[in-house]
Structure I
Amino acid sequence: MKDRIKELLMTDEISYLSHLKMIDLYGENTVYNLKENSGNWAMTFFFPVCLSSFDAASYPDAKYIVYAAGNDKDLLRVIAGELPADCHLVFKTAKTIEKEIICELYSPVFIKSFLVFSANNFIINNPVNNECADVVSSFAMDESLLPLWLENGYDRDTIEKYFNSGAVSFSVFSGKLPLSTCIIFPATKNVWEIGAVHTMEAYRRQGFAKQVVTAAVNHILGMGKKPDYMAGNTNTSSIHLAQSLGLQKILEIEHLYF
């Protein structure tokens, strides 16, 4: 069932970036449900909140993280109604159809959202060429950078999974002291995510984050992939960084609490 669900999600790879990434991260500990009827389909999957350090810290009272998707409201209504409703759930929605059904059935509370930015065709054909001479790239996990990545809500196991799947880090150092860093890793077959962007507090607003993210964008485009940069809807500095590189908002993922 998992493979069929991934196949259906790949028909709209951009909208379902988060769905696909979560399946790859937590797929072995996930409960799946799928209904198909004459070309129409709907699916849900959920996994324990405790598997994700970010979600466990954000939603300590919730039991499951839930994703839904589909192209038919009636099927989606039926399948979403089969979710466990005797505990707190966090729904992560990317499209209007799933949000409408979830709100209809569960009346959840909006908590926050994340904006997803990517490159348009102009940027893809004309990569940004800001100076990145001071940026150091690495295909191996650097222990000196781990504390900075953990500040963004990641855990060591997740970071290790990313590097095992081909992640690359981009960082600026002062001697051996890391000032700013980010990592890139495959989110889907064609899209690579830029994550764990973090600059030490004393070195912020000096352009270091822009340098490492620029190097990351150029590397992803050089592989023939599309970049995916995510920012919290209230994180204005991160949003401005994405926009300064010419990246455009393509998606908003809402977190709804039941």
Structure II
Amino acid sequence: MPDGSSSNVLTDKVAFVVGGCGLIGKAITQELFEAGATPIILDIDTTIGNQYASNYRELGRLNSQFIELDCSKLEILDDSFCKIIENVGCPDIFVNCSYPKTEDYGSNTFADVTFESFRQNIDIHMNSSGWLARVVAQEMKKRKIRGSIVQLGSIYGVVGQDMSVYEGTEGKENISYTMIKGGILSLTRLMASYYGPYGIRVNTICPGPIEGPFPGIADQMSSKLRNNIASNIPLGRQGTPEEVAPLVVFVASDQASFITGSTIMVDGGWSAI
């Protein structure tokens, strides 16, 4: 792991990263650390989470830690998260890149989705994301912290899914995903309006296709699906988690002090055409 010697624009800041052990979450957590922040990793992967937190402490960020949090357990989510804030304190930066989903998430197509799966996926993903953001914002307001909240959206919360890229591949449309990401974008705009007078900024970063698993479908995309997607991106390729993470640091920092309520695309030009 790097030694944290890069530009310290987030020195003395505490950053909660929900989903900090995931594909994009790990890159975001690392980038926040390198920018000087103390990462608090909230996730269900205890092995990776504890290892990362231990590494950060060894590198001098003594208060970094991993805390287990399962966003799909809605019946205890509010109590669990409020206890974390009570024990650790309110963060200066809150990033949510969690991706809770049901086992049948890959079948959330128009033809195959069940009402129960549709409802449950929206509940555990969109509603957990919105509720945690609200809890943090209220704590920031109460404690007069001029904080930054960053939500992870998607191009498919902004534009419709392109059916042509799925032809002849394992890929399918997902009705729940579009509802979830569109809801997160709308909440961000409302939160920015409401919490702006308290100096709390709320933004959504929307990645395009990122190299890695195809959630709910396969551990890795087939070469045909990757090629189909790449052909729809002006830059001619998918992105990487490391191309998303630096933007999170920028939006969370004082360098973006006049940016709130924004939907920021990181998609290689997908949404531009």
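Values in this text are rule-based calculations from the coordinates and carry no lab data. Quick caveat: nothing in here was measured; it's all calculated off a predicted structure. Cβ atoms are built from the backbone, for glycine too; each structure is taken alone.
With distance in nm of label points 7 Å out along Cα→Cβ at positions 234 and 250 computed per structure, which member of I, II shows the largest figure?
Working: I: 2.7; II: 1.6.
Structure I gives the largest value of distance in nm of label points 7 Å out along Cα→Cβ at positions 234 and 250 among I, II.
A value of 3.7 was derived for distance in nm of label points 7 Å out along Cα→Cβ at positions 42 and 154; which structure in I, II was it taken from? Kindly include the intermediate steps, with their values, before the conclusion.
On the way: I: 3.7; II: 2.1.
Structure of origin is I.
If you rank structures I, II by Cα Rg over 2.2 N^0.38 Å, for residues 146-209 alone, which sits at the top with the largest value? Show your work: numbers first, answer last.
On the way: I: 1.14; II: 1.38.
Structure II gives the largest value of Cα Rg over 2.2 N^0.38 Å, for residues 146-209 alone among I, II.
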_Matching task: 59 is the computed value of percent of Cα pairs over 19 Å apart, for residues 98-185 alone. Pick the structure from I, II._
I
_If you rank structures I, II by distance in nm of label points 7 Å out along Cα→Cβ at positions 10 and 26, which sits at the top with the largest value?_
I
_Comparison of I, II by mean count of other Cβ atoms within 10 Å over residues 74-81 - largest value held by_ = I
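For which of I, II does relative contact order in percent (Cα under 8 Å, 6 or more apart), calculated from the coordinates, equal 22?
On the way: I: 22; II: 19.
So the calculation was done on I.
Match the computed value -9000 of helix-only ellipticity at 222 nm (-39500 (n - 2.57) for each DSSP H run of 4 or more, over all residues; to 500) to one of the structures I, II, and report its label.
Numbers: I: -9000; II: -12500.
For helix-only ellipticity at 222 nm (-39500 (n - 2.57) for each DSSP H run of 4 or more, over all residues; to 500), the value -9000 is produced by structure I.
Ranked by FRET efficiency 1/(1 + (r/R0)^6) of positions 66 and 138 (r between Cβ atoms, R0 = 41 Å, to 0.05), which of I, II sits at the highest value? Write down the numbers at each step before the final one.
On the way: I: 0.70; II: 0.95.
Checked I, II; max of FRET efficiency 1/(1 + (r/R0)^6) of positions 66 and 138 (r between Cβ atoms, R0 = 41 Å, to 0.05) sits with II.
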_Answer label among I, II for the case where Cα Rg over 2.2 N^0.38 Å, calculated from the coordinates, equals 0.97_ = II
